[in-house]
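So, here come the structures, one by one.
Derivation of every value follows stated rules applied to the coordinates shown; laboratory data play no part. In this text, all values refer to a predicted model and were calculated from it rather than measured experimentally. Cβ atoms are built from the backbone, for glycine too; each structure is taken alone.
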Structure 1
Amino acid sequence: MQVDLHCWRFDWAGPPAKIGPGVADLARRAEAIGVRTMSFMDHYFQMDSVAPAEHPMLEGYSALGFVAGKTERLRLRLLVTGVTYRHPGLLAKTVTTVDVLSGGRCELGIGAAWYEREHKGLGVPFPSPSERFERLEEAIQICLQMWSDVNGPYEGKHYQLAETLCEPKPVSQPRPRVLIGGSGERKTLRMVAQYADACNIMGEPEQVAHKLDVLRRHCETHGRDINEIEVTVSARNLSPTPSRDEVLRVFEDWAKLGVATIVTRATSDDPAAWLEDHIGSVMDEIHAIQPAKLSR
């Protein structure tokens, strides 16, 4: 199994002048213990469902570019890009730029967006849920076309591009990986089956198991082997100071469902030390865990 790190808050780092050094230190130490991917949220306000909106929040792709310059192996993505925040052609160019400058370490994590307060606060249009999902599918199609050898037009319901030119091409081969975040059974998981290299699902184990059954059916419809799709889970079932046995038990339980990667959160006031103490100490054992194959 793999361990990814999701950094969703920055108040632990201190005042603004200390956020950069704090994030750089966290990224380097995460890389050193074997964390595969570091992600940030794609929000402009902190989520007011978990902390005050006034708490510090960084623009995601700027933060990824910063981390790219401070690390050598750590993979980089947002968990997940909100489709409403950027025109898809510019999004593809942004991801490509981080990928090129990092030597092929950037991925596209994308979803339909949901945080209405920050849209209204910053004047960003916030369409209906049905339109956001339509835009999500078109955005994925545009990114895939821009990362292909096809430089011609794209004609969609919401987006029209005269040229899908993207030079330089990404360093990632054959293109940056696409992760779709969300658990919607009719639209999101159908798009995972049709387009994605990975998915990110939230929930308790029984909920995730159900969602994987739904994803399996979508894969059958689209002629896709579900085992081609990396299943990542944003797990919240570790205690604040888990023992070695607890960490391994949690990872093994998820692996039995077919989960390949656990996305752990930087939750303590010293997230790098928490990672080193509770994850780094058992990283070799975690990497040795083999996820179960998902039946077709």
Structure 2
Amino acid sequence: MNKRQSRLLQRTYLVLIFCFMYLPIAVMIVFSFNESKSRALWTGFTLDWYRSLFHNDMILSALALSLVLALVSSIIATVLGTLATIGINSMGRKTQLLINNISYVPVVNPEIITGVSLMLLFVMAQHFGIGGEGGVFGWPTLMIAHITFNVPYVIFNVGPKLRQLDPSIYNAALDLGCTPKQAFFKVIMPQLTPAILSAFLICLTYSIDDFMISYFNSGTMQTLPIAIYSMTRKKVSPEINALSSIMFIVILAIILISNHMDSRQYRKAQTAVRTAMAEEGGQ
């Protein structure tokens, strides 16, 4: 096989992989404009499903709950996970390895085990009188559950970036007159910002998407995945296609903007380094 055939094979393989990944999403977006409720027959173009979506109180309330829950839990999980990462990084090597392995368990653990175990924990808390007459399940249990499964993702995103940093940077900032607080927020934190932002976006996505853990710990509250599941007992409305299409476009836009900002920051840093090297060479 010559180089040209090898290149053609690689491109074909790449196209097939992307088709396998994104063709279902493309079909969903196309059928969100389908005039019929059919999921197999195209009858004409319409925007009615997008219009009716914004008049469906059940879907909108579930979406609002999912977005608020995802945003708040992701912020808290990102803060807790970043602080935990800094604490873990200051420990000995063997202790770091042990804690990292323990932190990895919720990631590889099946969600049903995490959901059931958290449910049993909250039931036990209710047995001891926590939660009042209305029961313990609801917003607090949902929030705790989402923070719990999001924190490990923050640790495994921020940890490698923190370990890549030169430890002498912090000490140099202290030697130049910074307080420990100033050295952290002005020197270390800017270096960690891309990893922290990436971890926040991952937490946000997983939180919006989560069904299994939310199902066992939501009580009477309905997040968007639970609302969609309850609709599948009859028939999924094309309004869900419209909502999923909007969410996909919004998330894609966020990812593209984030990547553009990262690449722009990287180009600025490279330009600054080249400028500094040119000035040093001129001297």
### Message
Once relative contact order in percent (Cα under 8 Å, 6 or more apart) is calculated for all of 1, 2, which comes out largest?
### Response
2
#### Entry: Parent structure of the calculated result 3.2, given that distance in nm of label points 7 Å out along Cα→Cβ at positions 149 and 221 is the read-out and 1, 2 the choices
1
### Message
With Cα Rg over 2.2 N^0.38 Å, for residues 69-172 alone coming out at 1.12, pick the structure among 1, 2 it was computed from.
### Response
1
### Read-out distance in nm of label points 7 Å out along Cα→Cβ at positions 109 and 213, computed value 2.8, structure in 1, 2
1
### Test item: helix-only ellipticity at 222 nm (-39500 (n - 2.57) for each DSSP H run of 4 or more, over all residues; to 500) calculated as -26500, pick one of 1, 2
2
## Note on the structure
If you rank structures 1, 2 by mean count of other Cβ atoms within 10 Å over residues 157-164, the highest one is 2
### Summary
Comparing 1, 2 on Cα Rg over 2.2 N^0.38 Å, the highest sits with 2
### Which entry (1, 2) yields the derived value 2.3 for distance in nm of label points 7 Å out along Cα→Cβ at positions 21 and 53
2
